[in-house]
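Heads up, there are several structures right after this.
No value in this document is a laboratory result; all are computed from the given coordinates. No experiment lies behind these values; they were computed from the predicted model shown. Cβ atoms are built from the backbone, for glycine too; each structure is taken alone.
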Structure 1
Amino acid sequence: MDKIAAKQRIAKLKKAIDKYRYAYHVLDKSLISDEALDALKKELFDLEQLYPDLVTSDSPTQRVAGQPLKGFKKVAHETRMLSFNDAFSEQDMHDWIKRLENYLGREIKKDFYCELKMDGLAIELVYEDGILIQASTRGDGTIGEDITQNVRTIESIPLKLGSVNVAKIPKRLIARGEIFLNKKEFARINKEIEKKGGKIYANPRNLAAGTVRQLDSKIVASRKLDSFQYSLVTDLGQKTHEQEHQILHELGFKTNPHNKLVDSLAGVFKFHTDQGKSREKLSYEIDGIVVIVNDNKAYEAGGVIGKAPRAAIAYKFSPKEATTTVEDINIQVGRTGALTPVALLRPVQVGGITITHATLHNYDEIQRLGVRIGDTVVVSRAGDVIPQVTKVLNEMRTGKEKEFRMPHVCPVDGSKIIKDGVAYRCGNKNCGARHRESLYHFVGAFGMDGLGPKIIDRLLDEGLISDAADLFTLQKGDIAALERFGEKSAENVVEEIESRKKIRLDRFIMALGILHVGEETARLLAEKAAGVKSFVTRPNDVLEVLGNMSDEDLQQISDIGPAVAQSIVEYFRDKRHQDLIKKLDKVGVQIEAAKLTAKSLKLKAKIFVLTGTLESMSRGEAKDKIRALGGEVSESVSKMTDYVVVGAGPGSKAEKAKKLGVKILDEKSFLTLTE
């Protein structure tokens, strides 16, 4: 993205984030999910890293939360309460360390203190002579809200400090932590609210925030809020962040027992993975881990950038929702002929996988959501299903977005589209089945043995592919998102497709599924195309050469009669077929020259027909042997046939050979002949 486009995008992001953050932090309303908001903030942060001169003082990356509510007394923090920048991947974490070390001008010791990132409300606690005198929210980081009376009702927060190993509690002590609500209590309170006809809370964080802002502390006391402390502002001689936690615990504060010191980024990644796997077993919600440089001197030297310390970061779990842009909308024709619109997305991580497709279900859903090509959207993945577009962020529009309209004719066979309730279908009832069969044929010709009919059917049904070229655009995450597809099986499918991007010219022609063009005719066409143009290396070369041949040109090729020639001409004149070939070219399919030159003329002018299964080689290998010696292969037995090679389980061709008196060879005799 160039600087002009980045500036425009940054302006849109700032406006949207401010809107959602105000609703979230000040009004306690969630207009979009935390995960979707995090995705917008991460995009803004990355753009500002790319163009630092575009960072302004009013950027959401430069301040914390929202303004304090008017119903509470304002409280000034002695030192600014900070928030954290977010990371979502191992690469993000490596980038964070690189930025920090570049700033410090040296390498740092890779000791990190890892904490569970609570999904709650940050607070500051002030003690004088060991007695709690003030509790406040973070607010804008400089000024918060006085919630002392309400916090006094939370049993996990000590009203008086105790000490085992701390020699002397200072006259004034400041600690910081998080107020949260466990899952069980969240469900209980929401149930009570629902019974009374009230509006239930979307998540425990919102309910906890709403609770501490209650003017009646009796209501707060009735809701069993909990709290962990994680930061000691007062200097008690602590040299590391780990020591801060130890001192907090000794003073009587509740600290999280899952927090852990690790000695490498690899340790951070393991901790992140382990906590991600076990998070559902916790009694409270977490949305990631906080990673802090353990050495306090290095932490302080890192200073602050915008709203966040340089030497700490929130390493979030893979979100179930994220934001991205709709780059296009394709129509997929299913097995029943139903047309499904599918959004092609800028690659984005959702639920731990990178996805590039999301279903839009039907045209009514597109209109309900108001999705346009170019829109910024929220993508959600619930369970093992293909992700869906759930919301359009209208405020991110630039005016360049394009409305989508359903086609009037089927993109597969050109038949008229029929509306059936909310569904649109191809008017040709056989279209879906034919389309499916053409894809089976295509993957077979390309040698994609791992993509059986069931996988192709699934990809069609889920809208991941609309034609053969779409196979080459699939990402591991697109397939891993499907039920019964793990990451390994998805990786295997994508790797097999990628490994088959290069194909012999004759196999490519056969893969196109031209009526009356089988293996032998495809070979003859390949020879002709190679003779017309020396370097046929791309699908567009095939379109250029064969697409410009007339009936008469084609009938000059042996074994191609009027009917076959007409079928070939009609295929290449069809715009839908032209578009498919161009698309195959665009996705990177490459053509390698077929080894068609005979190494001797031992079998010159001899015509072979193969039937049954050979033990020592595939049928394709047998055909290559024949051609390498100057022979020809035919698909049917006639009086012109010289040999019929019979393997295990032969068909009717063997019987016809006997009737016509054609010589029959078993596999051993064939191998002797072709030595």
Structure 2
Amino acid sequence: MERPELPLSALDAIFKPRSIAVIGATRRRGSIGREILANLLDMEFNGKVFPVNPNEEVLHSIKCYPKVTSIPDRVDLAIIVVPSAQVVDVVRECGTKGVKGLVVITAGFKEVGPRGAELEQKLIELVHEYGMRMIGPNCMGVINTDPEVSMDATFASVQPLRGRIGFMSQSGALGEAILAHARRLRLGFSMFASMGNKTDVSGNDLMRYWEADPNTDLILLYLESVGNPRRFTQVARQISRKKPILAVKSGRTAAGARAVSSHTGAMLLSGDAATEALFEQCGVLRVSTIEELFDLALAFSTQSAPQGRRVAILTNAGGPGILATDACVGLGLQIAELAPLTKAALRACVLPEASVENPVDVLPAGGPETYRSALAALLDDPGVDSVLAIHVMPIMINAEAVAHSITEISRGRGKPVLGVFMGSQERLLAVSEVLHHRVPMYAFPESAVKALAALTRYHELREQPAGQVRDFPREKERAAAVVAQAQAEGREWLSQEESLRVLDAYGIPVAKARVTSSAEQAVAAAREIGFPVVLKIEATGLVHKSDVGGVVKDVPDEGTLRARYAELETRGRALRDAGVFRGILVQQFLDEGRETILGVAQDPSFGPLVMFGLGGVLAEAIQDVAFKVHPITNLDAEEMIGQVRGHRLLDEFRGQPAVDRPFLAEVLQRLSLLAGDLDQIIEMDVNPFLAAPPGKPSCALDARIRIAITVVS
């Protein structure tokens, strides 16, 4: 049953209620029902609270009701903490009452197996029937720190600080740790939501809600699944241009991944390529750990994005300055070249033996005034986009005063300043009091540089044009007919000749080829195509022809063709494991250009993935590839080509002209279009696709396509 289309304002019933019923509230210490009620009261919820428990008359000095339908007042939000067997009946009562928002804390639904899934289906049907919105089940609750609401409807033991971060966690248990860690770092939230099973309200819904929320400037996500990837792409692409989205996505390993046979599928097993590709396309900044997520959040919540990659490093110790330099270079940042005027200003405020090159080392004797003057000089330099201020806290220097200088000078400059303070825990706490998130503080240079690199990357992503998903003329019916014929015959693999026909139907150029069943036919085909030619064994199920000696290149004349044809025919008929021998493919011989690999694979969660990389027989061993999630834009295609490590081999190289990159990008877009039109294709690799210079023929030389088999009655 599809969810009815409801406006975003329908989520106000969950995040901005004027009245809340806690169904399952109790006085028993340690129970979830008690803790949620207590948290609502402790945070001084700015509305009415109605405990619901048929066995109690009063809870926390508040009148208790036997059922939600017994409450005489309007109820906007119901927090449900009754046993799972009672949830469906309670939700039905909420619908009858006119409740529009639900947070179902109770577990025991699809996460426990088929019986739980059946219960969850009944639950969502009721939610749809009554036009409600629901978070959960199997969640920890929601928070809104806006003083107009002031709601902590969770069972967390830590009360959140007010801030401008929206945080969505798919894990309830992790939510408790997130709230506690954020408080230790003095990071505040505008809203927090533990999503649980995401049966109704999705992460996409929540991001759209926070996009429109004036109290939310930064969105943090902990995800175990993306949900609807195509919708996520649309939503995140739009939001990330206005508000940064930082995400941790668990499940990075390939354990349990499906077995695949083609190059493309094998390469997908190297990691969670789909998630990486999706986030990259959407402008979502992905991190590996919760700790790293908060490191970035410290920077994003206090600093503007730098306008470029040029970093100045200010330090009082050589070692941390070197570590920071290495980290910057490793993450693609640039060590700024300081202007002569900047060096002169620095020389005037530091000791004679200090270094005024970048990194600027003011030595351990550098105190508050030195940091004040040096930081001002660096921020005034037009060749500096951001500054990393490092202070190893010697006993003779007042570290709090240094922190005060950094905070004062960096204010209103429009360039981000990140601080690294290294010393005892006691002194770090004192420094933290001074900085108080006006300047983010890190314990080590590498953490600060990661955050600075993310700020820089966000600026670049936001400044990029959006790109367009282009449409191209194609013969979809012709390609579909090839696939349908193979399905009718119960074949999982298309032959090479069939695969090339599918590509040709989508305007992807292919080398001229003919399948032949005799030497005479092969000679005739070669005359038509033109010598020299390539001979290839055609057999259904044979994936790697070169591994069995099934390819002969650069056949120059008829005599050589007849001899090589006989050899291949004998070899082909002996390949029992390759399926049906279909003949010998005679193909145009081309060798001017670079061998690349193009591919498609169907991901069970993300749909079609498009791949580009350096090709040839070593493609699997090299694995120099990039992925994007369908549909790809013109800019996505160009970026894919530039993302492979060996992309410079496609440029002018050792006397060879550069390949036609714009045309190569167009071919990738056409391949994406093909993948979207023909969802019967499970995986495909085009290897090699010969990328030629402008004016020369770029084309597919070999291709394999695996399809879903239709059961024929």
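Below, the figures for the structure above:
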item: Comparison of 1, 2 - label where Cα Rg over 2.2 N^0.38 Å is highest; result: 1
item: Identity of the structure behind 0.6 (criterion: distance in nm of label points 7 Å out along Cα→Cβ at positions 612 and 628, calculated), options 1, 2; result: 2
item: If distance in nm of label points 7 Å out along Cα→Cβ at positions 20 and 332 is computed and equals 2.6, the structure in 1, 2; result: 1
item: Which of 1, 2 yields 16.0 [mean count of other Cβ atoms within 10 Å over residues 92-99, calculated]; result: 1
item: Mean projected area of the Cα convex hull in nm², for residues 372-483 alone derived as 12.3 - corresponding label from 1, 2; result: 2
